[in-house]
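Q: Take a look at the structures below.
Any read-out appearing in this document is the output of simple, stated calculations on the displayed coordinates, not a laboratory observation. What you are looking at is a predicted structure, and each value in this text was computed from that prediction instead of being measured. Cβ atoms are built from the backbone, for glycine too; each structure is taken alone.
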Structure I
Amino acid sequence: MTTLDKVLYTARAHTTGGRDGASRTDDGRLDVKLSSPGTSGTGTNPEQLFAAGYSACFIGAMKAVAGKVGVTIPQDLAIDAEVDLGQIPNAYGIAVRLKVSLPGVDKAKAQELVDAAHQVCPYSNATRGNIDVTITLA
């Protein structure tokens, strides 16, 4: 288990109704309806929120490691994230796939950046050893 040396930010959300409810952050920046996957509901779901959060966080990690080694990240850096919800023995689990697009960056250098980002990204650190995470270059 990782213990934080210093808290830099705390996100707070209030959720009601579970997968068919609503969630709102204390600052009002996020206010969403939730719907279970595969239903006719119009809200988002935890898996979509996880995909968006992980991919955004991973881009931040890519920028941080690139800055340390003097590599310029292209403006059109993008990540397509997929989060699977499935069954595991006696419960449910998720698996993640991130497809990283780094146009104009040498493939070997891009792979180095992806590998380094995977070591520092908070989502990667939180999921490491717990779920399957596959990261590929587009």
Structure II
Amino acid sequence: MKNSVMLTITSLLLILFLTFHLADDIRHGFEPGGLSNLVGGVLITVVWLFGTLVLFERRSGYIIMLLGSLFSLVVPVVHMKGKGVGVTSRIANSSGHFFFVWTLIAIGVIGLFSAILAARGLWSLPWRRSR
């Protein structure tokens, strides 16, 4: 399978899991369910989708997907270091903790894999276009 096709698939999966995770964060009370959270989440998702689907195999698309992938790697780290996961956390005593933790692991794995694929895609592009 081509690198760019794998990157598109993993980037779309990552967007899906991050939207699931944001909804779960709001449900568990880690994030406020306000308008600013909705607008920020929608704008980031639209830019990421645009880079993934419209800017396919272009330098700007690879950069957007690389930044999105690197950003997604922060999510599991933040939750594993404090907010949300652990025996003393609120998530341990509520329903839905399996899905919450599973999405963290999936986001970490797919985010790192997508970052590697995006870096490979950027590296394989010609640095200068012939005119």
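Q: Using the calculated result 29, 18, 16 for semi-axes √(5λ) of the Cα gyration tensor in Å, pick out the matching structure from I, II.
A: Values: I: 29, 18, 16; II: 31, 15, 11.
Matching structure: I.
Q: The value 0.9 for distance in nm of label points 7 Å out along Cα→Cβ at positions 24 and 104 was derived from one model only; which of I, II is it?
A: On the way: I: 4.3; II: 0.9.
Computing distance in nm of label points 7 Å out along Cα→Cβ at positions 24 and 104 on every structure in I, II gives 0.9 only for II.
Q: OK, next. Among I, II, considering only relative contact order in percent (Cα under 8 Å, 6 or more apart), which has the greatest calculated value? Before the final figure, lay out each step's value.
A: Values: I: 18; II: 37.
Checked I, II; max of relative contact order in percent (Cα under 8 Å, 6 or more apart) sits with II.
Q: Comparing mean count of other Cβ atoms within 10 Å over residues 8-15 across I, II, which structure shows the greatest value? All intermediate terms of the calculation are to be shown ahead of the outcome.
A: Working: I: 8.8; II: 19.9.
Once mean count of other Cβ atoms within 10 Å over residues 8-15 is worked out for each structure, II has the highest.
Q: Figure out for me which of the structures I, II the number -10500 belongs to, where helix-only ellipticity at 222 nm (-39500 (n - 2.57) for each DSSP H run of 4 or more, over all residues; to 500) was derived from the coordinates.
A: Working: I: -10500; II: -24500.
Of the structures listed, the value fits I.
Q: Can you spot which of I, II the value 13.1 was calculated from, given it is mean count of other Cβ atoms within 10 Å over residues 16-23?
A: Label of the originating structure: I.
Q: Going by distance in nm of label points 7 Å out along Cα→Cβ at positions 40 and 120, which of structures I, II comes out largest?
A: Values: I: 4.9; II: 3.3.
Largest calculated value belongs to I.
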